[in-house]
Structure P
Amino acid sequence: MIDETHNPWTTLSTKQVYQNPWIKVREDKVLNPSGGEGIYGVVSMKNKAIGIIPIDDEGYTYLIGQYRYPLNEYSWEIPMGGGLIENDILESAKRELKEETGFTAAKWTNICRLHTSNSVTDEEGFVFLAQELKPGETAFEETEELHLKRLPFAEAVRMALNNEITDAISVAGLLKAAFILDKK
């Protein structure tokens, strides 16, 4: 029987090597599961990742297009952003949807909890399905140059399946939403 609470790693020491308003990076000296000494770098996020899949009354969804600096490439994604760790994730989702699309939604469903890259970061993400949309004004942040694309939901799922959408939260959220919506 597997003991899922057993941690085979031993932390010998920890030191913070970098910090900014969004992340902290630490380096741990460790003993690995076989007893060997090594180091482990961990990126700790100061926000929870929040993604939203808006679905309008005609079955269309909305993607956000933007140039992603770390990748050095353009990316199509579901509307998303960060919510402070201590904030309610639904309130963060409502704020992000409004900021990036202008929409508010009357119906919200939390469809997914995920860890974005659990070998190097503790980032926790959540994806919401937002329905019964009402249009409004966007409120982009100064670091955002965003483009909004309306398309059939099935087309967004196809883009995820064909590697035209590569953002992990977007892919996971779209596939989970496709499964949920197909079951209704």
Structure Q
Amino acid sequence: MELPKFRYHPDPIATGAIERSGILCECCGRKSGFRYALSVYSAEEVSDVCPWCIQDGSAAKKFEAIFCDDYPLIEAGLPEELVQEVSQRTPGFESWQQEVWLSHCGDACAFIGDATKEDVLALAEGVGRVEDQNLWKPEDFRKLAEYYEPKGSPALYKFKCLHCGEILYGIDMC
């Protein structure tokens, strides 16, 4: 069975947001072969949701759930329909603190995954942009590149603007 497509999270298996599983989805009751592997933010304890119930919004509706924090997108002034698509119908990503979904060109960006060591070295050369750009200088990334590991701390999350193609990075520390 082919996974549903997520505009703002194009490869949720590679990022670890969706994994193969033999579970029954708590929303639709079907065994799809896949499950959402991250936290579902809901007043109810929800642990097994299939990607189809995320994509069509039925999991968000049934459990009054979100899959990522909508606040950064609201603060960016994005339209409510877009904020809902990202927070309620798109798999989230794992972060140390609260995840921050980046936006650019008046739209949410696509989440690509954790930055690689090569991405950090590119940032050291001034290629790419980091949220809170004023707090980070190229020499900071040169130092970081020495010991950086994906999923480590600090963590760098890679996003791509769907309109201009610019690569942006969110940064988080435990």
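Annotations for the structure displayed:
- Computed 14.6 for mean count of other Cβ atoms within 10 Å over residues 19-26 - originating structure among P, Q: Q
- Answer label among P, Q for the case where mean count of other Cβ atoms within 10 Å over residues 27-34, calculated from the coordinates, equals 15.6: Q
- Among P, Q, structure where volume of the Cα convex hull per residue in Å³ as derived comes to 118: Q
- Label whose coordinates, when Cα extents along the principal axes in Å, for residues 83-138 alone is calculated, return 36, 23, 18 (choices P, Q): Q
- Computing distance in nm of label points 7 Å out along Cα→Cβ at positions 107 and 147 across structures P, Q gives 3.9 for structure Q.
No value in this document is a laboratory result; all are computed from the given coordinates. Everything numeric here is computed off the predicted structure, so don't read it as measured data. Cβ atoms are built from the backbone, for glycine too; each structure is taken alone.
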